[in-house]
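Peer 1: Right after this note come the structures.
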Structure P
Amino acid sequence: MAVDDRLPGVMAEIRSLLDLPTGAELPPRVDVENTLTSGYAYALDLERDRLRIERSLRSLVRSTERPDQHQIATLSRSLAEADQELAGVRALLSTLRAQALS
C-alpha cells in the first residue's frame, strides 16, 4: 500500500505545523507534544508493516529452491517503499521535535 493511500491526519497536522510562517507562534507545547506522540505511534505502525514485509520476503526466498521472481520483486519494491516512507516520517518528526524544543 502506498504512502499517500493511507496518510493519516497526524502527518497532515505535522506538515501544517512545520509550514507555519517564520516567527509564527506555535500552538501550545502540550498540543505539539500530542502531535509528536501520535506521529511516533504512526512511525511504529509503519515499522511493524515494514518488518512484516521483510519477514514475508525472507520466508519466500527460503521456502523453495526456485522462489517466484515476480513475488520477490513485488516484496522488494514494497520493502523499499516502506523504508522510504518510514525515513520520511522520522525526518518530519525530528524536524518538528527540534522546532518545538527551540
Structure Q
Amino acid sequence: MTNREGAANFNEDVPLPSEFKFKTFDVEKIYTKLKECCNQHDEQVEKMNSYKQWILGQEKQMKDCVDKLINHVNARRILVQKIERYTKQSSTKGIKK
C-alpha cells in the first residue's frame, strides 16, 4: 500500500492496483484494507501478481540499462584511445594536423 504523492500517483512509476493507493492518510480506510488483505489473502495476492512481476522485472531492466551504459562508455573510451594513438603517430612522423 502507498499514498498517491509524487511518483506513486502515476501508474507508469508504481503500477500498483488503485485500491492499494490512498489519496489521504485515512487510518480507517487503511485499516479496512489491511484487514481485507489478511482475511482474503489469496484473492488479494492475486491482485498483486502483475505488480510483483513488474518489480521482479525492474532488476533485469536496470541491469540491461547499466550494461548499455558501460558498453557505450567503453566504446567511446576505445575511440578516444585510437584518436590519441593516431595523433601521437602523426606528430612523431612530422605530419601536420
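Peer 1: Once relative contact order in percent (Cα under 8 Å, 6 or more apart) is calculated for every structure in P, Q, which label goes with the largest value?
Peer 2: Details: P: 42; Q: 18.
When relative contact order in percent (Cα under 8 Å, 6 or more apart) is computed for each of P, Q, structure P gives the biggest number.
Peer 1: Let me ask something else about it. Here semi-axes √(5λ) of the Cα gyration tensor in Å, for residues 42-81 alone has been calculated and equals 39, 4, 4, so which of P, Q was it run on? If you can, show how the numbers build up before the last one.
Peer 2: Values: P: 22, 10, 4; Q: 39, 4, 4.
Attributed to the structure labelled Q.
Peer 1: Still on this model: Using the calculated result 27, 15, 7 for semi-axes √(5λ) of the Cα gyration tensor in Å, for residues 18-65 alone, pick out the matching structure from P, Q. List each step's numbers first, then the result.
Peer 2: On the way: P: 41, 11, 4; Q: 27, 15, 7.
This figure was derived from Q.
Peer 1: Another one. I have 0.60 for FRET efficiency 1/(1 + (r/R0)^6) of positions 10 and 74 (r between Cβ atoms, R0 = 30 Å, to 0.05), calculated from one of the structures P, Q. Which structure is it? Mind showing how you got there, number by number?
Peer 2: Values: P: 0.60; Q: 0.35.
Going label by label, the one that fits is P.
Peer 1: On Cα Rg over 2.2 N^0.38 Å, which of the structures labelled P, Q is highest? Intermediate values should be presented prior to the final figure.
Peer 2: Values: P: 1.38; Q: 2.10.
Top value of Cα Rg over 2.2 N^0.38 Å, among P, Q, belongs to structure Q.
Peer 1: From P, Q, which structure was helix-only ellipticity at 222 nm (-39500 (n - 2.57) for each DSSP H run of 4 or more, over all residues; to 500) = -23000 calculated on?
Peer 2: Value -23000 for helix-only ellipticity at 222 nm (-39500 (n - 2.57) for each DSSP H run of 4 or more, over all residues; to 500) corresponds to Q out of P, Q.
Each reported figure results from applying straightforward, stated rules to the coordinates on display, with no laboratory input. Predicted model only: the values in this text are computed from it and were never measured. Cβ atoms are built from the backbone, for glycine too; each structure is taken alone.
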